[in-house]
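Asker: Some structures to go through are shown next.
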Structure 1
Amino acid sequence: MARLARLTTVSWSPRLEEDDILGGNRRQACEMIDRAAQDGSDLICMPEIFAQRHFPFEEAVEHAEPVPGPTTEAIGEACRRNNCYAIATTVEEDGGKLYNTAALVGRDGELVGKYRKMRPTIGEIEAGVTPGTETPVFETDFGRVGMAICFDMNFLDVGQGLYENEAQVICWPSMYQAGRQLQFWALQFGCYVVSSWGGQLNWVVDMTGEVLATTGYQYPIITVEVNFDREVLHQDQNREKWDAIREKYGAGVEIRIAHPEGIFTLASNMDDVTVPDIIEEFELETRRDYYARANAVLQAALG
């Protein structure tokens, strides 16, 4: 059945409040969530390490905090009053180690889970940041959410880990724009991608690699409604079944064909029939399963 959710990106950098930098950053982050939630947002992605913004990184690590901690608690209050999920970002301290962390906070204001940047920059590591080692994906009431941070975008092992854990949307807090890299990840890993950095031109990208919307110089917030009851399939062995699916379900299904890439997406707009139901009924093969089968055949041929 259709599982619609509204994904929001925030292009924002906190103004300096010299008398209380950390508290000011958190208060302003909550203000941005309040503004974004006016769009009816279900998930709001915030920029990288907003909690310690205005400190040089070698000083930012001196203001590390636990997760859960002050930043996730502040963001949690904003999530509770707006009935949304949000990404809170901070330098985390845990057991004497430092991490660049993105935390998913739930509608109830509680911590759902956290991701530790797997690919810190050279400068971050020299400042004491420990690389994360896992790509967790978290269940929400609309779909599975994964996270990556900034420099991670340059390393496919991070995206591959999220793919293997079946992320449906990747939130990407950052300090640079990434541009077509975001489209590549969305296409390669078959998920929505939501970027957020302190500059302009944040993107929400479709699982086919199409840019759905961008923030701009006129306004720092953009929201897009997407369907999470949707799957990427390869055209091979599946395309001959399109007419039969359309004949039975009509406007209840949406088939979007990406001709150059040889794939298509199948979505359900119905209340009582899901995409997995349709895949089983018509014996379709997802792209994920198709590639796994191709790899198995390859290994057999080599072995």
Structure 2
Amino acid sequence: MSWTPSLRSDVDLTALPLDPRQGFLLAQVDGRTEVAALAAVTGFDPDLVTAMLEELVALGAVLGREGAAVPPAPPPPPGPERGPDREGAGTGTHRQLFETRLRHLPPDQRAALARSAQEPELSALCFDPMPKVVAALMENPRLAGVHARLVARHHPTGAGLEALAARAAFAMDPGVQGALLGNPVLPRDLYRRIWSGKRLLVQFQVASDRDCPEQTRAAARDQLRASFNQRPGEERVELILTTEGRCLAALTGLTVDGRTTALLCRRSYASTLLIQNIAAWSAAPPQLIAHLLRQDLVRRNPGLRLQLERHPNAPA
């Protein structure tokens, strides 16, 4: 069934813990645009858009598929140091429910609650910073992908993220994977286990995504280099051509085999940027340099021709 998401009018979006991708997606939500169109506008995969919208429903920013709002967090109980109107009660976020009603409980008690919690406490416990609570959530039969995405995006410890990824269904969920990429404590080993099998182009996209924390991009660059020479020539050529050679700066010192060279030499080249990037690639094979020198674009461009002729692997 198609879904045309709408923003909740009773929530201050600026008070929610949104990351840049969520904010960008929310800016396109107008109550008239369906998921498929949102994917086209944002450039995100449709499955990822759906997963992000479900997470935004859980955060209280977007109405559910049937137009229903997520149950709002109940106000905190009056007390000597906290009245019913303190700390923004009534904004409807599950994080607020955790902070006002659950955080004060001992960790063991929160873990016991996590194993059988229902909404809204179930979503609220996804903001718990204790790894043992995340591990307990994994035992809750009501835990779904939307909860896993909240944990993936907001949990502050590597141990908790490892407990989440121990559930294979969650580790393979596109929304969970996208949320993990935005989490600054994503362990390098966990990144490697999930992304090492992905296509080189996907690994490069993570390595160059400015919305990802630097340590995640560094892990992605290392994994890209480790994966490059293990993949078939067709996949390496796809990476080089699709990125117009931008990937080559991250592959310094790596070489390509005869199959990859042959595939690159079968093509015609009409991109100045691609040729410039190959010319700056110290490992460019001699056969490829000679092939590029015969291209019409290079023959018409003295600067490109000179750059290729100065390459250490240029033909004599």
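The numbers here are math on the coordinates, done by the rules we state, and not lab data. Keep in mind it's a predicted model, so treat the numbers as computed, not measured. Cβ atoms are built from the backbone, for glycine too; each structure is taken alone.
Asker: Out of 1, 2, which structure matches 16.8 when mean count of other Cβ atoms within 10 Å over residues 189-196 is calculated?
Answerer: Working: 1: 26.6; 2: 16.8.
Answer for the origin of the read-out: 2.
Asker: Quick check: 18 is what I get for relative contact order in percent (Cα under 8 Å, 6 or more apart), calculated from one of 1, 2. Which structure matches?
Answerer: The structure behind it is 1.
Asker: Computing helix-only ellipticity at 222 nm (-39500 (n - 2.57) for each DSSP H run of 4 or more, over all residues; to 500) gives -8500 for which of 1, 2?
Answerer: Source structure for this number: 1.
Asker: Out of 1, 2, which one gives 27, 8, 6 for semi-axes √(5λ) of the Cα gyration tensor in Å, for residues 53-92 alone as computed from the coordinates?
Answerer: On the way: 1: 23, 10, 7; 2: 27, 8, 6.
It traces back to 2.
Asker: With mean projected area of the Cα convex hull in nm², for residues 101-172 alone as the yardstick, tell me which of 1, 2 scores highest. Can you show the working numbers first?
Answerer: On the way: 1: 4.9; 2: 4.1.
That would be structure 1.
Asker: Using the calculated result 66, 49, 33 for Cα extents along the principal axes in Å, pick out the matching structure from 1, 2.
Answerer: Source structure for this number: 1.
Asker: Here's another thing I want to ask about it. Could you figure out which one of 1, 2 the value 3.9 for distance in nm of label points 7 Å out along Cα→Cβ at positions 29 and 269 was computed from? List each step's numbers first, then the result.
Answerer: Numbers: 1: 3.9; 2: 4.6.
It must be structure 1, since only it matches.
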